[in-house]
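The numbers here are math on the coordinates, done by the rules we state, and not lab data. Computed from a prediction, not measured in an experiment: that's the story for all the values here. Cβ atoms are built from the backbone, for glycine too; each structure is taken alone.
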Structure P
Amino acid sequence: TATGWAQGGIAAAIGADDAPSLHAADTEAAGAGLTDPAVALRVAAEGPRLIDWLVSLGAPFDRDADGALALGLEAAHGRRRIVRAGGDSTGGRVLETLVRAVFATPSIEVVTASVHDLLQDENGAAAGVVCERDGARFRIRARAVVLATGGVGALYASTTNPRGATGRGLALAARAGAVMRDLEFVQFHPTAIAVGADPMPLATEALRGEGARLVDETGAAVMAGIAGGDLAPRDVVARGIFQALARGRTVYLDTRGALGASMPTRFPTVAGLCATAGIDPARQAIPVRPAAHYHMGGIRVDGTCASSVPGLYANGEVASTGLHGANRLASNSLLEALAFSGFIADAFDAMPPAAVLPEIRTARASSDLPAIRAIMERHVGVVRDAAGLQIAVDGLSRLAETGCDAALTALMMAQAALGRCESRGGHWRSDHPHAAPARHTEATLRSPGAAPSEPARTDEALAR
């Protein structure tokens with residue numbers, strides 16, 4: 001997952017001029033018609049309490065001169081409500097805090113291993129996982145399974161995500177028969193640092209909130225004439241940069257001057273990334289381009305993160321909770337995962353014990369990840385069209401026939417994008433540039449119980 005890499009922060013309505021209702025309204029506006037208003041308000045209302053809880057665990061949030069929590073501003077937020085730790089190291093600092101709390105809790109046993117499959121009972125309910133460690137396979141039986149496996153960014157050649165973010169959790173759930181929702185919606189972060197690294201280092205959106213501007217090689221403003229300018233929603237900014245690059249321009253994030261000089265203390269992660277690339281942000285503009293960053297789609301879940309498969313839950317980026325809609329509002333991802341963790345825990349009391357377990361199924365074949373990444377980058381990127389998406393579906397279908405999880409996840413995403421003949425949020429079709437009536441895309445594999453080696457499941461693709 002990318003939790004430890006999150007630079008932005010946690011959105012929470014704790015300012016004197018703020019309220020959960022305002023936070024929820026901003027979330028809905030960014031979600032482009034597909035955010036569930038009740039979910040947005042419910043999660044926003046949890047924000048202040050969750051920040052207090054993290055503080056009680058020792059989370060080292062940044063504070064102002066008076067000792068109050070320092071609040072930052074990010075794109076599409078109407079108020080300063082971004083709580084940060086270590087400037088641009090929030091994810092890592094929060095993760096460290098939670099890991100310490102886990103290891104201090106005697107009732108939790110930590111097992112580090114790779115998950116190969118879900119166990120299901122004779123009725124199809126989740127009953128545990130099949131794991132592998134040091135070459136040995138073993139089962140962990142459970143009365144419920146929670147997938148918190150992160151996103152899909154590493155399915156793209158240009159990404160800010162860890163290399164392991166290939167959608168394994170989506171494939172596990174799909175093979176178990178779970179309903180997938182809105183898999184076509186991928187958020188491309190506008191300001192990945194274009195210095196040839198893989199994954200691409202990220203210049204946090206908070207820099208634009210503090211005055212950084214997007215310019216081309218002539219110094220002209222890239223976002224001039226576009227509503228919201230440099231602080232427009234991420235999908236708008238990503239398309240603005242993409243279109244400038246398509247015209248042969250080079251795009252930079254301009255932090256020169258006081259902001260760049262303050263970055264080693266205010267944004268140490270980005271300052272370090274720039275130093276590694278030989279860039280002095282106080283004197284040089286930072287070259288940037290869009291890169292796959294966050295997946296709004298995922299496993300369809302209800303208000304307790306329960307999927308359509310009994311006993312199977314999903315939380316965080318792998319889930320589609322109804323919060324993000326077609327375009328995630330900046331810094332809502334950590335908040336979502338924290339809030340729904342509590343909702344899941346409250347639901348567990350009603351879970352029955354796991355039933356009879358089947359034999360372990362065949363392992364998935366390894367992926368041809370470079371080929372998958374090339375297809376996704378070229379045909380399922382910032383701007384899409386039917387011809388390119390059909391090429392992607394055809395190519396990914398062939399790769400998925402071996403039972404490859406990464407190819408299956410990519411195929412499901414491409415098929416969903418081909419079926420959505422409109423432009424909305426993170427999904428932009430050049431052949432369908434206007435929005436249609438708002439709707440969700442839902443799909444399952446046709447034969448969830450079939451063996452992975454049976455190609456008919458991917459040849460026939462998805463049932464809608």
Structure Q
Amino acid sequence: MQWTVEHIMKATGGQLRYGVAGAGFDGVTIDSRSAHAGQLFVAIRGERHDGHTFIDQVIDKGARGVVVQAGTSVALAHDRWQAQGVTCIEVPDTIGALGALAAYQRGRAAIPVVAITGSNGKTSTRQMTALVVGQRYRTLTTQGNFNNEIGLPLTLFQLSPNHEAAVLELGMNHAGEMSRLGAICRPTIAVITNVGPAHLEFLGSLEGVARAKGELIAHVDVRGTVVLNRDDAHVAALAAGANRKVVFFGFGPEAQVRARDIRLADRGITFELVLPDETIMIHLGTPGRFMVANALAAAAVGHVLALTAAEIKNGLEAFVPTRGRLQVLETALGFHVIDDTYNANPESMAAAFDTLRALRQGDTGIIVVGDMLELGDHAERLHREMGARAAQSGISRLYIYGHFAEAVRQGAQSEGMAPDAVFIGEKSAIVADLRDRLTTGDWVLVKGSRGMAMESVVEALRSRGDDPKPV
């Protein structure tokens with residue numbers, strides 16, 4: 001969609017410092033590396049980089065306009081830029097202006113917009129939902145982890161006249177963030193997958209997490225729909241104040257969209273999807289039972305958009321888990337690695353342990369864990385509980401890396417795990433010990449928060465002994 005100076009001024013309330021009032025732009029960018037001719041560059045001031053220092057580069061690449069922040073400490077070459085025919089718009093806050101531009105862009109698209117949030121599973125739910133909605137509509141969806149106040153606008157700038165729907169992922173870790181994201185994307189359908197002990201460092205309690213996630217509901221179109229997890233008490237309680245149509249998904253009879261007869265099959269999951277008017281069998285190509293809940297959320301969106309059961313089935317069965325999200329990987333030496341390293345919190349840890357138990361079916365099970373981050377004052381207790389759950393899963397060995405390793409060890413040994421079955425160390429030492437022990441048929445689960453970079457353990461374990469990967 002084309003942008004004009006009038007659009008930008010209307011969206012941001014900025015001041016035109018110089019340039020042609022009738023100038024137009026082919027798109028909006030914040031990345032000087034990928035900027036190209038004809039674009040508008042918004043100079044974002046981030047934690048590590050200030051976009052104002054890259055304005056010369058984007059102008060050299062042919063950018064026609066820049067949005068700058070008033071009072072920036074970076075020296076700006078306004079005289080030279082004006083002589084080059086560049087249009088400059090000044091705003092009080094460029095991050096706020098980025099969101100305002102994205103909100104304006106969203107307003108130009110009269111299409112269904114699905115916004116998905118939750119403590120666990122929002123990325124997989126978003127992927128499944130995009131596949132379901134995409135069975136009937138040309139659908140824009142979030143790429144990667146572009147789900148915050150910077151990433152969401154960049155996704156919305158990709159909207160084109162060809163798009164018939166959008167499926168967006170919204171992430172947050174502070175109160176007020178979800179409200180700002182909701183104001184930008186103004187969904188017609190909002191999905192809240194669950195409320196768990198993630199981001200307790202900033203939100204304090206599960207009730208605080210629920211309130212923060214629930215901020216999204218106020219920004220749903222009054223004629224829109226809120227899709228809620230009936231099995232999560234904190235999420236289900238949000239229905240009371242929604243003032244919008246509510247559709248529940250879950251495993252109990254109270255949910256309009258539910259699953260029954262769930263079975264592990266071919267390292268995937270089969271279940272019967274029960275919709276208000278139809279029932280159909282589904283086979284998911286992922287082994288995690290918790291993925292069924294994500295599929296139900298996606299199916300509920302499909303139901304709201306009046307898709308048939310067959311269309312919903314086709315979308316769900318096209319889902320393939322992305323790297324680091326419960327991927328079962330085979331090795332040359334015959335042992336199996338479950339890569340669930342994308343992120344971690346207490347609920348996703350417990351779900352991964354359950355998945356390992358189901359998959360190994362009596363074979364040797366081993367868990368490698370890194371810290372769960374952003375748990376604040378609850379971290380010691382939650383890591384002890386995580387260690388206890390690991391021991392309860394019946395594994396033979398537990399490897400622990402991170403600041404809270406001792407708390408995890410204490411939890412494991414409180415449930416009877418032998419001291420010599422617990423190994424605390426750096427990732428390189430963990431891999432070295434594992435290489436000496438793993439045999440054909442063993443199962444190894446590797447998991448930790450994003451900041452722990454546990455994927456390096458997966459890569460090292462998958463490499464051949466004669467060509468080891470560094471950790």
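Rg and Dmax of the Cα atoms in Å, for residues 48-95 alone computed as 10.3, 30: which structure among P, Q? For Rg and Dmax of the Cα atoms in Å, for residues 48-95 alone, the value 10.3, 30 is produced by structure Q. As an exercise: relative contact order in percent (Cα under 8 Å, 6 or more apart), calculated from one structure in P, Q, equals 11. Which structure is it? Answer for the origin of the read-out: Q. Out of P, Q, which one gives 64, 53, 45 for Cα extents along the principal axes in Å as computed from the coordinates? Computed on structure P. Source structure of the calculated read-out (distance in nm of label points 7 Å out along Cα→Cβ at positions 88 and 368, 5.3) within P, Q: Q.
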